[in-house]
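Peer 1: Read through the structures below before going on.
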Structure I
Amino acid sequence: MLLLLVSILLATAFLAGCTDRNSGSSGSDSGSSQSQNQNQNQSQNQGDQGSSGGGSAERGDTIKLAWNSQPPTLDTHVTNTNVVRDIARQMYETLLTFNENYEITPMLAESYEVSPDGTTVTFKLREGVLFHNGKEMKAEDVVASMQRWQQFGTAKAELRESKWEAVSDYVVKLTLDGHLIPILHRIADPTQAGSIMPKEVIESATPSGATEFIGTGPFKLQEWKQDAYIHLTKFENYKPIDLPTSGLSGKKEALVDNIFIYFVPDNSTRVNGIISGEYDYAFELPFSSYEQLERADGVVIDIWPYGFETLVFNKKGVFGNPKLRQAVNHAINKYDLLSLAFVNEKFFKLEPAYMRAEQVNWYTDAGKENYDVYDVEKAKQLLREAGYNGQEIVILTSSDYQYHYDSAIVAQQALEAIGMKTKLDVTDWATLLQKRQDPAQWDMFFTQFTTVATPLAYPFLDSRANYAGWTNNPEIDRYLDAIRAAKTQEEATALFKELQAIIWQDLPVINIGMTYFISSYTEKLKGYDEFMGPIFWNTYIEK
């Protein structure tokens, strides 16, 4: 019998405190550049002119952020991009969310109950929660939002034809067409989030996105000046949960009247802006800025874990032979590669796990005996056993992301040192993304995978995902299916421990190590935190 009644009151056991950042949980891979600042033609004064005032003598009323790109939309249903997730989270909320240990906890739901046979989930909604337009959130809004959300991305894959039903104004029933554990995690996942919007907004939305951006969060959209900034203002009627803050759960408060998010793609402008005080926060700065930031007065450097640098093999080519993949694993000195590509030990860590240590339900170091195994002679032996006979290995890389390019250079040198013939194909990132879809054009490339909510979200494992590299291991597929079908988290956890050991034997990819990126903020910014993206509720400027 499976009966799960999770009340919001359980959150009282969560520990409040600072958390690490994980930049994305959809399993998307990217060469995300690290930098933020504002274009020369975007004046700080725009934000000042838009300020409504209302701060106290102790606190400023406006936080000014510098972002490295502009979001394509603020509709979280239709895209998994990090910039949408990170900005829209200040405005929207979901039925469930994650605490600091990546455990599922209610947010707009007050509680939820799983039926004994595991086929339905009943959500009891919090009462009195208002949308930014003044309308109270009720079951009809939740049903409309979730039915639309599950038509997109990984929600579509996990929920399939699951049905949402309004039982009463404050009760919603979900009838599952899929497996319980991945569905609950997907509902809680902040990437391509199942944000709850008014029914009327959902009904007027187009396939490319909503035309109005109205949520229940502590900040609301005031203005979006294209190619310049987004202006958010405090939602005066926001109804917080009176429980300790933990990760994305618990109490949220808008402690400033205004947040201005400036779009600043130029790295040096973002760096200079945070140092000069033009901005209060700058997102994703280059590694090369670290020493400059360290010398600056009144600036806090925030180093946060992004994901892991990953070597992806094309298993439709010569690397379809696992012994050849094992030879590469022994040929590459992971520490040396990370030292060159990520400059400083502050920005990388040797780590065999595919999930972070904070993810108590998923973290394991299983397979670690096959991780840090640099051994040139062993690599040469495996090369002979694989029957390698001089085929040219094409390493696809991009100069757009220096750390991926440097990783490719180190890998090329390592492969040539054991007797492999290599060719470096250097292109821009957009072209790389196109080329990697053609197995005839490459043999390996480097990318980064952001930490995900569950290992099921990684696209490089499941043969049915058709991700570039084309993993085709029936044993891995069986384990993924077993994790999806697990009746309890404990069962799923044990299965993933076995699966990670298999991954390190089969090596569909090589996890080189955990990587960290840089953001920075003024020391006057108080209460700032990060968890799967920056958090600006419970945050204020000290005058």
Structure II
Amino acid sequence: MKSFAGFATCILALTISIAQAQQPQKSKPRRITVSGGVLQGKAIKKVSPPYPPIARAARAAGKVEVQVTISEQGEVIEALVVSGHPLLREAAVEAAKQWVFMPTELNDAPVKVQGILSFNFTLVEDDSKKPDIAPRDPEGHLARGKARLAEDDAQGAIADFTKAIELDQRSFDAYFQRLIARVRINDTDGSLADANKLIEINPLSSDAYFARGSIRILKLDLDGSIADLSKAIELNPQSSLALHHRGIARKAKGDLDGGIADLSKAIDIDPYDLEAYKVRGAARRKKGDLPGAIADFDKVIELFPDGPEAYNGRGQARRDKGDKAGALADFNKAISLDPNFGAAYFNRGLIHGENGARDKANADFVKAREDTRFTQQMGIQADLSLKLEEEEVNQAIAANPRDAQAYRRRSSLRMIKGDLDGAIDDETKAIELEPRDAKSYDNRGVLLMSIDELDAAIADFSKAIELDSKSPLFHANRGMALLLKGKEAEAQRDFDLCLKLNPSFKPGLDRQIKAIKEQRAKPNR
């Protein structure tokens, strides 16, 4: 049923650890961790899991990883899923429990062993292959439709599922499969109609209400979504996916406490639901619980260190917390893992903008718009995303007019939109609320410098330096403003102090100085 949301593969990073013996002459029982390949080689009985019918119907496939603990006698005493599709997990765990291994010894003493077994579920049954002849019955069209869907031919699949429905108007599976295919081509109206039909056919199906509730999220019908998902939970209280999606809807509606509660329940049921941790982290960030948000993204990174989304989420929380260096490191990591990750470029651009590096910021914003996931996800364009984020900040300011951080966030957004006067007003308000915050003076100085208010900019940079004389950035910014004024000797003193405090500024500073000198050399300056 996870066809309605993207789910990252969860990888548990295992390290080898051997318990220390208390007495040299008599070692305590130990546990070692081995690789999956070594574990497979020591197996004397292997059991392949059956393909769950519901998983086959939902076209669920892929690898499931199970962490097993093996006794000194070679029997599996514990099996825990660490990754894989939820509809395939139970079958994999049950199979893993039946494996038997050769006993392992270390220094002539028997030891427990821990490692990962991988089970690959591949749809190779007849229902995933195209029939050689034209289908003549609903089952044949259903089989060919599933095959076409597996090959990403959503339109062809829809045609087959529609024919199957014409031949059997009560086929739950055909409506369900057509719903999935329609979601893939963003036909939310059609998929909603199919979900309604599922409920008509089986009004006691938790999956049917889950499907409709999830589609209503896509249509931004949050009240309807919450009602459907609540019904799905009523019919199946252990549905972690329904709790997860209701948490998404509640968060989107602004009910952060309700959303966090639902997501926490989903995580209790499925502790490896990485998407639930991510959404809860985002909700905690909105609520202002930045340590909680960072902890959630830390958990995702612990379980799946190669996923860029968690680094991006943690970077946003760190930025809100004032840890711009940590945020920048996270956004850089996200981009290194996915060089086309528009959201990470956008967030890194905000950091560069706040730091006065306008060229870097603009380059990142351009890169962000090249990612269709960023500009078209859920049909929302990047400009609308900016508007929604500004609305969120406006709500925060309305709720707490003394929230200096909210004014700083809105200033950054206004700067990106080109509303420099509005951005300056917000930084001024932040300074009024927190007059000892050096960064707000620096931010306002950068904005003033961008509109050629150089004397006011220099005054702001000087105040920032007065409050924090150890910041190389503040000295660099004042030096650039002085250089634009033609005060090269004073500017050089600031540049020298900047490099003394942090020599790594030199390449970027050299480029900025060169650009300013070229700008001043132009006629009519």
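Every number in this text was worked out from the coordinates using simple rules, so none of it is lab data. Keep in mind it's a predicted model, so treat the numbers as computed, not measured. Cβ atoms are built from the backbone, for glycine too; each structure is taken alone.
Peer 1: Thinking of I, II, which structure, once relative contact order in percent (Cα under 8 Å, 6 or more apart) is computed, gives back 7?
Peer 2: Source structure: II.
Peer 1: Match the computed value 4.9 of distance in nm of label points 7 Å out along Cα→Cβ at positions 167 and 303 to one of the structures I, II, and report its label.
Peer 2: Label of the originating structure: I.
Peer 1: Name the one structure among I, II that distance in nm of label points 7 Å out along Cα→Cβ at positions 311 and 327 of 1.2 was derived from.
Peer 2: Going through each structure in turn, the value belongs to I.
Peer 1: If Cα Rg over 2.2 N^0.38 Å is computed to be 1.21, which of I, II is the source?
Peer 2: Answer by label: II.
Peer 1: Which structure, out of I, II, was semi-axes √(5λ) of the Cα gyration tensor in Å, for residues 279-454 alone derived from, given a value of 31, 20, 16?
Peer 2: I
Peer 1: Here's another thing I want to ask about it. Out of I, II, which one gives -8000 for helix-only ellipticity at 222 nm (-39500 (n - 2.57) for each DSSP H run of 4 or more, over all residues; to 500) as computed from the coordinates?
Peer 2: Checking each candidate, the match is I.
Peer 1: Can you say which of I, II returns 0.25 when FRET efficiency 1/(1 + (r/R0)^6) of positions 87 and 439 (r between Cβ atoms, R0 = 41 Å, to 0.05) is computed? Spell out each step's value before the answer.
Peer 2: On the way: I: 0.65; II: 0.25.
For FRET efficiency 1/(1 + (r/R0)^6) of positions 87 and 439 (r between Cβ atoms, R0 = 41 Å, to 0.05), the value 0.25 is produced by structure II.
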